[in-house]
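Below you'll find the structures, each written out as structure tokens.
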Structure I
């Protein structure tokens, strides 16, 4: 880690436990458990008898209990994410998870009884004073009515999840976090994230050997990770059968407040635009002087010296901060708090969870951001992305614990918008076709990764869930063939798929932790691009509507949230309009590439 400025950028999790350290988790959970028992004693079997004020008081108490559990849970999980190799952190996650589940089982009756009320009574109660921060949540709970089991059954499933799917997910996280990649010329093994960052190198030998080393590192534990995946695929099949979900993805769509039909329309629109990645990868081959690129070339630098640019933590921080502040001083102030008040954990470390994320935590505290900073320009865009989530969470804090978070389909909007602000800022400052090409390449590849690759990964999930239900436990080779087939649809004949790449499905956490999640990236990216398009049309006048949309959190449906920004998700052409914006950037890149190739002249 050469960027020493980033080494000290570690988060302070003590805000979650008021400075009490790991021991405070027990005190928080003791109080939550006591209050949950009292709540159950008062309300179990009597939800149908509540009047409006009593329902408002009950929801306020449930919010307080959820906050106590949320603070302890976030403290444990964020400690574990920062160091998965510390056994004490793993033990704390297990203990908090077990106690949180026990508290949850005491309160399961409430939503079950609420869902059973007839529509007329429920709607009358929802209109009561004091429910301003829970109305949408209460309506959303009732959408699950056809899929809820009896209270004893729900309690059994909740309690068994601790030693069931939650345990398998933790094991997968530990296995992937422990992966070490033996890179040529390095004295110490690299983390998976550090090794994957080498795929951006302008040197093809570096990219190839890094890819081969990653494949070699994935091989020893491949059967174990496949078994974890198989187990969770079957667990979900059982859950879907018991809850009468029509398809493997129906439960995710319900959580996203999206119909199966609307999601199918999104995926069909994106798959129908696979010519975009095909065009880009053919252009990339020309820029790299290759007849055809291989899978390990997809992230390769195409702009010569511009591509190998290293951006230190201090400079990256200022780029992102200024981009947000120029758009909105209010957002700039929020972003500054993340840096100044230690809400970020930046450096890449052995044992740290890979990737990046933003944890909303609870409205009584503040969000946290985890990065794995490697001083690449892409890391600046990742910082902008996660801080987009961060300001979204911070602006929605007044909505309370039930409505701060949004469905997955909307939660990527602010993050992609923030990325786009930084991208356009850098593009405007670019002073040559080569520098413009470099930036456009990075952004197009970001769109390909977020829209097209995530859609291809949805196709992989769809095929894997279907095959597991129809064929039984799947061998490693079956996963590999499904992965290759769905990736080949994405890449066409523009990219060579190497044998080692067939195992790269096996480190992706979304397949394990949040089945069906990945299409939300495509949804959010295209929605965010449309929101940004509205901003380019309206300018500064658009800012209040954007802040209102973020501040609404999850208090409205995705369609209602988009309408704040003047967008109509029900329009059949909506997704194609977002895809057209990606095509526009591709055309810009093609023009810049032609200028760069003309400057280079004929190649020998």
Structure II
């Protein structure tokens, strides 16, 4: 027993001694193993997914991704930063000494053992220059990440911005980490969840200072990143680019819609911007300049700006009155200019001629009949009830709504009812004589260019429309639900014929106000509008669709402070229609006139002292 006990004790002493000797060797003679043993651990890195592409209706690439490079710094690896080295480093980074010192100070405060961003969005050429000498600057390295690449630099307002996630984004969604990008506006924002994809996971071995020691250690729940879904837009790339070209040196908007589907073919807000300038190192400077521009190039006039509809509104008035039975196509009214101003030689038009001549007294009388036909004990009650009934009919055309739009900030405009005027004048204190200016599209009426293009589509369809939308398909799932819903105005299709006949004559008749929209071989139906914006020039407005039978395109054009509707908006619409339907423009003189026009001055020339001021309600007849 004593022998066995001594043997066990000797073995324990032997192995204990050997273990202590090995520890001594590791810690004294090979101390790096002590550090490894105490700091190595597993970590999981996220793998960023590729963002979905944006394609036009024909599958042409509009927005993809390209590599951008960020300059990173790991503070613990920085050498002694004397003044000479700081100056040399600042010159290499393309930063001022102050900018560099501020960035390094911020990085050290964040962590000495984690990389921080010093400069973002370095382009390929500059990255190549800097990378050639990066070895001379310990602590600095590059990170490559994907950024948006706007292939043609078009449709910036619609597509929107893809920028760094804010603190609120980081707090509200665990998907995002510091430095991640997110859709901040437009379709990039609306379809962020579909576009962003799913992050992957990769397990690695790191030390306590977050240094990767082994990338080959995988775990069962590692997975690759899943790319985001591609968006196929309704836009026609060529038409969009052409429309933006036409609207250079102008303020306003263009919206083009395919009537049968409600798909938006083009949407332009002018002045615009190159969306690629909001990507990369120049983003901050560009964004600040755009924000400071008094013409508001970041503001999407097509869906957010509201304007009085002007004389174009008269067609809506006529259609409502026809369906209500208050007038017939051959109903005539005397052009009584004592109740409201007018222009031109006409004296007693029917409905079609009143649209062609844009007769103000005619549509004053039309709306007066509709509003005053309601029941009530006095003219004030009749006006209130009649106006509300009229408002309901008008809203069926999509006015006063956002048309089911999916873009943030889409305006509804204003279709005033009795509650609105009660708030302005007091209940029982107003009648039709107080509000008559809305009968000709002025006063408190406000509409958006998108709503006016939708009106053109509704006229083309003889009484119905599909809610305008911008997406044809998301990935392989097709069109999202809720887009392109059919809406009916509940105005009988037969009532549209005299209005459409008049629209055709607006363009074709020698006395028509829209003669500059005429296209050989294409039956264009249109209506001019000249919208007051005192003391500045009037807005030039035009809506149209073509061809008259089986319409393929409906457009609205607004050119701010440019004068008569037929002078500028009508020929722009004609060029868009011709380009879309034929693939080219035959009238080179018309094209050059528009391209060369600078219409950015909003104020008219001073009138001669002897001239009498004459209010202009719509365009005078003009030659093509």
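Of note:
- If volume of the Cα convex hull per residue in Å³ is computed and equals 248, the structure in I, II: II
- Taking relative contact order in percent (Cα under 8 Å, 6 or more apart) as the measure, the highest value among I, II is held by I.
- Read-out mean projected area of the Cα convex hull in nm², for residues 191-350 alone, computed value 19.7, structure in I, II: II
- Structure responsible for 2.0, with distance in nm of label points 7 Å out along Cα→Cβ at positions 527 and 551 calculated and labels I, II on offer: I
- Parent structure of the calculated result 17.1, given that mean count of other Cβ atoms within 10 Å over residues 311-318 is the read-out and I, II the choices: I
- Structures I, II were shown, and helix-only ellipticity at 222 nm (-39500 (n - 2.57) for each DSSP H run of 4 or more, over all residues; to 500) at -10000 was computed from II.
No value in this document is a laboratory result; all are computed from the given coordinates. Source: prediction; values computed, not measured. Cβ atoms are built from the backbone, for glycine too; each structure is taken alone.
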